[in-house]
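**Student:** Below you'll find the structures, each written out as structure tokens.
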Structure I
Amino acid sequence: MFDFFKKKTTGNAGHYFLSLDIGTEFVKALVCDARGRTGAVLGFGKRRQNLGEMQSGAVTDISGVIENCRDAIYEAEKMAGVHAEQLIMGIAGELVKGATSTIKYTRSDPSVKINLEELKNIVHKVQWKAFDQVRAQLAYESGYNEIDVKLVNAAIVDVRIDGYKVSNPVGFQGKEVVMSVFNAFAPLVHFGALQTIAAELDMDLLAITAEPYAVARCMGHEDTGNFSAIFIDIGGGTTDIAVVRDGAVEGTKMFTLGGRSFTKRLAQSLNVSFQEAEEIKIAYSDGKLEKQSHKIVKEAMQSDCEVWLTGVALTLSEFVSVDILPSQIHLCGGGSQLPEIKEVLDSRDWIKNLPFARKPQISFLKPKHVSNIIDETKKLKDVQDVTPMAIANLALELAGEEKILTKMLRKVVRLMQV
């Protein structure tokens, strides 16, 4: 589907693509080599964003962000020794939302085997119905007109014919085809900014994907059918949450509390600059502060983490279609390194009004947990490096031989994005 095989380099023949994570705090770029079902990171580049360039995961200064992207890409390509022509980008921000809709399609003649033409018709009808449902919901929640809401990405997460799970419906008989489709949306102003950045970088934009969706799919458990977990990615400007149930992404939501909020609180409490507060916060997270300083910072962080936890509880309560929340929570993102984050999640109080069957187990998602992506640079060791690797993992999936359903859905999505 996507041609990963065009490139401008001579020698070093490979199938190169770029994974770009434009975060509130940092731009991260990975140059990757697609090698069939696996991919290798050959180069890594990172640039800090200035305070006025990003706000809560959304671009506020396009030209500033483009410069940061160019610097990060240059660094990654220099390390890799190759030039990637094609690009996959992640999108985050408070108004980026995703949901899985389950749509039922009743066939007129159950005894006739499903052929390609009928399957195209089913996918088309199901996706338009799911699209209308989720877009209307996002427009209602955000206050945007439906016309100002753009489809970011879509994926078929489950197909059943008369209750029987199938991966390719062609050749099957049956009356009811039930499809579950995940759709992620973003406001036009936000989505358009990323398209502008891609155009200015003069790269072939393969896809823009919702970052929590990429993170939720990064462990390679999608096809097992019995994997359930909550993924919490704490970035500089937002906290992204994805719920996976029985191998399928149930939905993604975000709220505007991230690492920068903690740094600002610390800057006020200690009466220091934002940059100094950031350095103190990192030293605190690494356990490098002396006892008295540690105590002062801990007190400042404690109250903010309680507020953050309220945001998590509120966001999880919005997953109304989930009867029982998964009891496994995976944390990633630079903000998750604050000791108080795991501490407050380990407390019992916050789960009292949420549908957990038992107290959730908290663990950290590390780069080594990202399936199919091998880090040949040996530089991706941190929880904040998971997101660009997860985006790369998704690109690998798009680059491979596509399933027939994915191919059909992609054609429908292209029509919707025009």
Structure II
Amino acid sequence: MVTTRSKQLFAKAEKYIPGGVNSPVRAWKSVGGDPLFIARGKGSYIYDADNNKYTDYCLSWGPLILGHADPHVIKSICQTAKQGTTFGAPNALEIELAEKISNAIPSIEMIRFVNSGTEATMSAIRVARAYTKRDKIIKFIGGYHGHADFLLAKAGSGITTLGIPDSAGVPKKITASTLLAPYNNLKAVEDLFNKYKQEIAAVIVEPIAGNMGIVVPEKSFLTGLRKLTKANQSLLIFDEVITGFRAGWGGAQSLFGITPDLTCLGKIIGGGLPVGAYGGNKKIMSLIAPLGPVYQAGTLSGNPIAMAAGIATLNTIASDSNFYIQLEKYGEQLELGITQAAKKAAIPVTINRIGSMMTVFFSKNPVTDYSSALTANTQMYAKFFLGMLQKGNYFPPSQFETLFISSRHTKSIIAKTISDATLVLQTLM
């Protein structure tokens, strides 16, 4: 496979862009080799700068649930762009998308659009702190909620600890109000509430963890968080930037029957364009300016092109009553196929999956939190990634990211990927 043009572009990019990329994982540091520069995409396929074709299981990290360049989405974007790209003023499309989201996710009575998942989580926590008049928050080790300073914290020794910065340039005092607990460990959360009574504003959680690889919540975990936060007059924030309209029409909260106080969205609601949103009940959301004292603003927030793309995406999903049923079938097919191929090759693999989201962990142990995720063999995954790439399959370039399936992946396309995986896994023995 010739990738000369991608190599040339990467060399040039390194002169002007830090590391040659605008997001660290794109540099392929954990899998080796030079990253591909993508020129175009259609359906389930992407094409690099050298015109090599790949079946895409990354899908821009999740937004493209309809695949690349969906005709309905592209038509809506083009028609809207002809009227103007941004106004810095209200537009009717904001209302239409807000109404669709609210109807699909009843916990969201009011919503504010922003431009990224980071903005959404940062703003939701600001509102939670204002509402509760408390400063501390709880997040889970390995959970990624964007790159706001106070969310870039990791665990020290022990079960739980006060946050320490996970990035240079973040003062310790900023993460000092961030408390950490292991994912799926309800006892650790209870201990934090007992230790910091009346100090915790909110718990923020990915209802299905997706940034340590897919980690599924244990049966009592989310219900336990809901009970603990209510008992302590704290808010429960669901970060559904990945899972919103991916885990199901009403998101993960609908799938598990949990009602959070605030929800953060992104990815799919923008149809592939930059977008984020946070919402919840009217009493909490009414604290946001201009109604209340919590300030948050954005020049491009609610811009008509992103709103139009989101509306077209949600309309397309809603028009097919079998949409999520079919995605589940595709996910099950891929999971079973890779599992059987790994077993045949005598390579220990653990696959975590919900619907069209999954992670292939090269580990013989169950992966239930960040600590167990770290036991996976990253070198083996790197070899698997590069082998699959050579056969025309674009998997996430990190062991700890999520693989996604779109409605444009078909049974035959997935069968070809399984066949490729069978061959690649045999070379890893």
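Read-outs throughout are calculated quantities, based only on the coordinates presented, and are distinct from any laboratory measurement. Please read all numbers here as calculations on a predicted model, not as lab measurements. Cβ atoms are built from the backbone, for glycine too; each structure is taken alone.
**Student:** I, II: which one has log10 I(q)/I(0) by the Debye sum over Cα atoms at q = 0.10 Å⁻¹, for residues 119-358 alone, as calculated, at -0.60?
**Tutor:** It must be structure I, since only it matches.
**Student:** Then there is this: Comparing distance in nm of label points 7 Å out along Cα→Cβ at positions 207 and 335 across I, II, which is largest?
**Tutor:** Comparing I, II, the top value of distance in nm of label points 7 Å out along Cα→Cβ at positions 207 and 335 belongs to I.
**Student:** Right, another one. Where is mean count of other Cβ atoms within 10 Å over residues 23-30 largest, in which of I, II?
**Tutor:** Going through I, II one by one, mean count of other Cβ atoms within 10 Å over residues 23-30 peaks for structure I.
**Student:** Out of I, II, which structure matches 12.0 when mean count of other Cβ atoms within 10 Å over residues 111-118 is calculated?
**Tutor:** I
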